[in-house]
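The data blocks that follow each hold one structure.
Laboratory data are not the source of any read-out in this text; all were calculated from the coordinates shown. Given the structure is predicted, the values throughout are model-derived calculations rather than measurements. Cβ atoms are built from the backbone, for glycine too; each structure is taken alone.
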Structure I
Amino acid sequence: MDNATSPPSPPLRKRTIHKRADWWFLRYGCLIGLLGFVFVCVLLSGFVAGVTFKNGPAVFALAVFLASLTAVPYGLALLWMDRNEKEPPYLIATAFMWGAAVATAISLIVNTTVGIMAIQMVQNQAIASQLTASLSAPFIEEVTKGWAVLFIFLLFRREFDNVLDGILYGAMVGLGFAWYENILYYVQAGEGGTVQMLKLSWLRGVVNGVSSHVCYTGLTGLGFGLVRVMRKGVLRWLFVPFFWGMAMFAHFVWNTFTGVFIYATGARTELEIYLLSLPGAVLVLQSPFILLLLVVILIAWWHENRIIRLYLRDERPDILAPEDIDRLVPARRRMFLGLKRVFTGGPLWWWRWRSLEQDYINLAFAKWHLEADKLGWGPDEDADVIGLRRAIRRRRKELAR
């Protein structure tokens, strides 16, 4: 009888985005410097908000309320859009706060400086304001907002999986920027009374709420997302400047031609402008960019569903059965099953099932990244995959009880 023992299992290998471990000082040094820069910008934005509050606490409170009244549902809609592989809350919050504090602080300084220089050059307030809105704002605001997507892409690659992630991070940066900027604009409008604040909140928060900064920086994120998905080829990096430039172009089109569109429609009364001309301007000037993002999001959903089905179908029965995959995708099926579990088993039962489903999805994406990155080992040797399988077995046993 052969008493020879079976060969030992291969060591588990941990995936790493950074190929050279000796670069840790560079990564953390850049991160510390970046945090210092963010801190200074937050102080500046906080100072502006403090001065604004001191000049009129009631108006400032109403401005914050009006800005949040649209920003909160938009934010929830964006989070719902990321329906499969969820992004960490701390990165979502970081993206929002970068837009609200960092991008606004830099843009405020640069746009104000450009506006002063433009007045000195043309000696006309209206022309100087239009030059600033058409040339300075689209460039500097999209650059500073896009930096957040770039930093997340470089420093948190494992949380930047595909095109949908890029759009989400970019849109959250844009939402933060719009939220803070709207507060400042609403406070200025408050000098003319509450009615003026409500008019402006209709325009900036409702009519042009999604088609402005949320859409612009979403386009920037789309470029980085395409680079992340394609993985190979130098030419794929051209997507970054192309879509970053498209964000600037969309911003330029709105700032430059909205007034021209209103004049062309022949609107004379405020009612015609706010209910007809401005929604029409959004439809004509901004809808192509919004439709582009919507089409890409639909394709991204299809791609994610394909990843989940493809990379879970070869798992052992103690991990999941084929019918379990059918309960995972599409996402709306998970949502309906989740609602049913809330009413039949309670919130805790729903939460345990939701955690198990999220582990399934994370397992599929981990195997997809492992194959796409071609790191030289299989799923059975990967520490992330093994850890997720263990977690799934544990959760299945808990649910079986």
Structure II
Amino acid sequence: MYDVIIVGARCGGSPIALQLAREGFKVLIVDRMTLGSDIMSTHYLKRSGGRLLKKWGLLGEIEKLDTPPIRQLNFHINDTKISGTAPPLDGLDCDYAPRRFYLDKILTDAAIAAGAEAREKFTVNSLLFDDGRVVGIRGMHEGKEVTEKAKLVIGADGANSIVAREAQAETYIDAGTHTCGYYCYYSGLRDQADEANLFIRSEERRFYITFPTNDGLDMLFLFWPNEEVKKVRGNLDNAFNESLAIIPELQDRVSQATRETRISGTHLLPNYFRRANGPGWALVGDAALHRDPITAQGITNAFTHADVLGEELLQALGGNQSIDQATANYDARQLQLLRPMFDYTVHLATLQPLPAELSAMLPVLAQEPAAASAFIGGFIGSVPIQDVMPPQLMKRFADDVTRTTMENQNAR
């Protein structure tokens, strides 16, 4: 009998295992893939997530890999450029973009070093129930059927979570899929090692991000409206070239760089919240919340889930509250923390013309360094987005999510 079984050993699962194992609790992590393998990801770690790595004592491991610290952000929004640095958060004044095969290995190795048990290439086929309560997992490992039991099973196993499916976790917000996104890596692309660039072209409905990562490479990530997915997927090279031609300065940089990888990506980029707790189970990361990667929040979301659920479970396993109360508290807290940026992300992902209020703000922000810093901080997470955007805009974003969710429900 384990205290906790975690299905999924990446950015949601491993940090929970780390926190619990450090306090002496018995934790099993299982993953269907090889531990520390690569995975499709924007892998931009904002300082709102980086501060949690620092809290867990792992930020130094990222820095040892010569992961470039990103301090300068340049927003090229139609004809306006807003540049600056976001305010520090808990003493952290930069972002990082570590490759996932580095980051995930650091997280998993730390959990194992703390005392967690980990099994790779473990396929979970079903959950075990006792009178409606989840009490364990059943799966295949090394050619054998395996059954393991625990006080709590956590699904950190992505958008297609077996834990969510078996537990029948309700999707109560489903704001649809709006973009398709594809990326690749270049050498010789960056102008400076400490800056990231974001480009929005409303008329052409295009969104671009570039940032430095490990091993001297930079990522270039492009987004198109999802209705163009057949054209984009039909010829990714042409889609990239046509989109880069819209921004001559970026096209010029790319033309002088060397592409080092194939183009990767997907059109399956939903925006949803699932119920993330129930009798004997909880969900974290993409299993609980998925949003379009256009705001690069995935790792930060998973870390936030891990931090909040870890706090609550330490109270429960220490005897100060029940496990079900802990998971219910976690679910309520994570929704409150992450919903505002979710709404803003869905708005950006529609790739529609900017609201008049936002268009009017941009030239002012470009001329006011303090205001620009706060605006960038809203995107990065060192300033709450609701403290940057006018209340009427936040309400509009939330109303759009509600409307889209109702449309999806009616369509079904």
Structure III
Amino acid sequence: MTEGGVVTQVASEPMFISWRRELHSKPELAFEERATAEFIARKLKDAGLEVQRGIGRTGVVGTLRVGAGTRAIGLRADMDALPIQELSELPYRSQHNGVMHACGHDGHMAMLLAAAWYLAKKRNFDGTVHFIFQPAEEGSGGAPEMINDGLFERFPVEAVFGMHTYPGIPLGHFAVREGAMMASCDDFTVTLQGHGGHAALPHQVTDPVLAAAHLITAVQSIASRNVHPRSGAVVSVTALHAGAAFNVIPDQVELRGTIRTLEESTRDLVERRFREICGQICGAFGVETAVDYRRLYPVTVNSKAETELAAAVAESVVGPSAVDRNPVPCMGAEDFAFMLQKKPGSYVWLGSGASEGGCFLHNARFDFNDETLPIGASYWIRLIERLLPKT
């Protein structure tokens, strides 16, 4: 699986798996990762790194300087868990009611910690590595919080790299592409205000439920009729709140949902058409409308040179046949995108194989596959040794 035995050396340290499982058992939500941050800071300090805490509220940055090189690289892992009640019977299952690591962030932290320990021990590079442990990836904007707190001014880097394990991709396979890797994420709330009344006398009311039904159908035309077929776009209405009785047409309906795109120009187009359709459909039914449209995460865009390097490094770890250089972009979103807006870099997926029972990310029975830990750590190690070669 690897050249040079890096995977074997990292895998020989069972403490990294024990760390991962400890992190899994004590998950914390966005911007509440205080014990997690303390755990990470302690392990980094034990390895001899400089450590700064409280960046972006609960973020941690460990710095490792070797030699006289002036170049610096950033490696990032996410820290937060999800508000999900874990249903597994694992001996290290979550000890926190209603909170679990269902997206592999426990493994991401362990892989980056393992790489930090190995690099600190071997010191086979020349320059500076900033190990960035970011809070609040799951929809709360931890990356911009760290950036606004001076992340790249306090820890200057020429490039920044991220990684996410991915169930369904074969174990030990990597996937990475230049350009859009993951979609933008926008949320919306549409309030339709009508004039309710008796359901047996609909001619006496202005029905917001009927308008909402037409609106839900109409906004689907944006992706199918306004967006170029080769440009990705998803419009999903995910919640409808209206009424409480069988025989009453309500005054108000609220729709909520999400919109995902792979290009900023498409993002602009979809928002414009969404607003137009809301106004026109509701106007046709005599219903007033208010649209709250929130732009959250931008498109995750990998830069060319850094992606070529990332793919080459992945190939050195697992072999060329196990690296997909042109995967289909994911319509999920990733707030590492904010860091890639500030610095060139690349975000890769590392396959973790089939999950227990076939469950995917954000599932109440999901668990990180510990077999991926040495592979991911080896990728980080090789990346630094390639970018910051010892002279």
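With Cα extents along the principal axes in Å, for residues 62-293 alone coming out at 80, 44, 37, pick the structure among I, II, III it was computed from. Can you show the working numbers first?
Numbers: I: 53, 38, 31; II: 62, 42, 38; III: 80, 44, 37.
It traces back to III.
Looking across I, II, III, the calculation of relative contact order in percent (Cα under 8 Å, 6 or more apart) that yields 21 traces back to II.
Given a value of 13.1 for mean count of other Cβ atoms within 10 Å over residues 126-133, calculated from one of I, II, III, which structure does it belong to? Could you put the intermediate results ahead of the total?
Values: I: 16.1; II: 13.1; III: 24.6.
The correct label is II.
When you work out Kirkwood radius over Cα pairs in Å for each of the structures I, II, III, which one comes out largest?
On the way: I: 23.8; II: 21.9; III: 22.5.
That would be structure I.
Match the computed value 2.3 of distance in nm of label points 7 Å out along Cα→Cβ at positions 118 and 158 to one of the structures I, II, III, and report its label. Answer for the origin of the read-out: III.
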